[in-house]
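Engineer: Some structures are shown below for you to check.
Each value in this text was obtained by applying a stated rule to the coordinates, not by laboratory testing. Predicted, not measured: the structure shown is a model, and the values here were computed from it. Cβ atoms are built from the backbone, for glycine too; each structure is taken alone.
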Structure 1
Amino acid sequence: MKKTETIELIDRLSSNLQPVRRRGSLLGIAMLIGAAIAFGMLLFTLGLRSDLFQGLAESAFWMKWGLALTTAAMAFALCLQLARPEGRPGWWPIALVVPIVALVGFACIQVSRLPLADRRAMWLGDSAWQCSWCIPVLAMPLLVAALVAFRRFAPTRPRLAGFSAGMLAGAVSAAIYALHCGESAPAFVAAWYSLGMLIPALVGLIVGPRVLRW
């Protein structure tokens, strides 16, 4: 590419840059729309847990929401970093997995103290299969919304941008699914909620270069 063409390209990109606040607002609105759709899907398919108000007083519920919302906050910050052409991921990808790694570590310590016969039940609970596919399915409208928002930005790392958008979608979806899920074991949450968040992140990693190309 000639020097003049490079300068023209930079000028075009610079003219379309959006302030950080506007990018955050746009992505936030996209997440709210996606979350509303995902919540509607949950209501019409699985429904809320019957003891939801009682569950709100339990530490297990806030453990699940803590994992999901902390991961969502980290993923949101990473998305904003990658929304700029000059944006660098920095240490945000590491911060993104810290809540998951912390909970996995705690769960491993807890399970190691149980008799061998009880460990499998602790990891699988009563709804491992349902959890592993429900969170990714509920995350799809959130992922679509995040990618649509990203197309208004100018990411230069579309694969990582797709991954962060997928992780954001999966984390918000996990928070929504927690309104139905009655599982309370840290080992269950560490295994299946983390898997549920990772699947849409991998989908975003794959489709990111295709849908975020500019």
Structure 2
Amino acid sequence: MWRWVLLLVLASSVAAQSADPARLEFATKSLATGSLGKPYNLSIKLQGGQGPFEWTIVKGKLPPGIVLQKNTGMLTGAPTLTGVYTFTLRVLDETSRENIQHEFELEITGPLLLEWVNPPKLNGNTISGSVKVANSSPQGETFDLTVFVVAVNEVGKAFALGYQHFNLAYEIEQVIPFSSTLPNGHYVVHVDAVAEIAATRTIYRSQLQTRTPLSVDVNR
């Protein structure tokens, strides 16, 4: 009988902790999309805890141009590069020493759209896929566009998967396939698109990157 009583007491204690309104948690679970070159101000909200709080990025990175205010949890600045950025945020309650972590994703969009159509996949020792580029320039300009696709192995050696250089008119989309046979190794695929408007000396960049490596392991 005493074992059942003990289990009930433990269950009640766990339930009380999970329902504790003072427990530190993230109230903000996702982040609003930012725009290239435009001011970004967003406060990541908490619930519970006592404070003061210390905010730290423990993994990943913010978009270039965006900074974290370490005493308030504010993300501020003006992004200078498009893409999807993943980072893990740690918050420490300096009074209770309780700390929590959460992974966030922040997308920065711009006049140059770059996205996966067919994310990189492995077939034997060949990595292939496709990306889409689109022109949404603010004044309807034509882009002088260059797109590079490379696979980088575990020792930092890069292998070309695809390359194209062409003019992309306003509100036009184009799909770019890529494929290459690679030696054994673990590869992260990077896509870098650079659009130039010569008349105004304006340059837009957009990047993609696979989150996990693709492992080529053939005939070892």
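Engineer: Taking distance in nm of label points 7 Å out along Cα→Cβ at positions 102 and 118 from the coordinates of each of 1, 2, which one would give 2.6? Before the final figure, lay out the partial values.
Structural biologist: On the way: 1: 2.6; 2: 3.8.
Structure of origin is 1.
Engineer: Thinking only about relative contact order in percent (Cα under 8 Å, 6 or more apart), which of 1, 2 has the largest value?
Structural biologist: Going through 1, 2 one by one, relative contact order in percent (Cα under 8 Å, 6 or more apart) is largest in 1.
Engineer: When percent of Cα pairs over 13 Å apart, for residues 38-85 alone is calculated for each of the structures 1, 2, which structure yields the highest value? Intermediate results must be reported in sequence, preceding the final value.
Structural biologist: Values: 1: 70; 2: 60.
Structure 1 gives the largest value of percent of Cα pairs over 13 Å apart, for residues 38-85 alone among 1, 2.
Engineer: In terms of mean count of other Cβ atoms within 10 Å over residues 142-149, which of structures 1, 2 is highest?
Structural biologist: Numbers: 1: 23.0; 2: 19.5.
Structure 1 comes out on top.
Engineer: May I pose another question? For helix-only ellipticity at 222 nm (-39500 (n - 2.57) for each DSSP H run of 4 or more, over all residues; to 500), the calculated result is -25000, so let me know which of 1, 2 that is.
Structural biologist: Numbers: 1: -25000; 2: -2500.
Label of the source structure: 1.
Engineer: A follow-up question, please. Identify the structure, out of 1, 2, from whose coordinates Rg and Dmax of the Cα atoms in Å was calculated to give 19.1, 70. Before the final figure, lay out the partial values.
Structural biologist: Numbers: 1: 19.1, 70; 2: 23.2, 85.
Only structure 1 yields this read-out.
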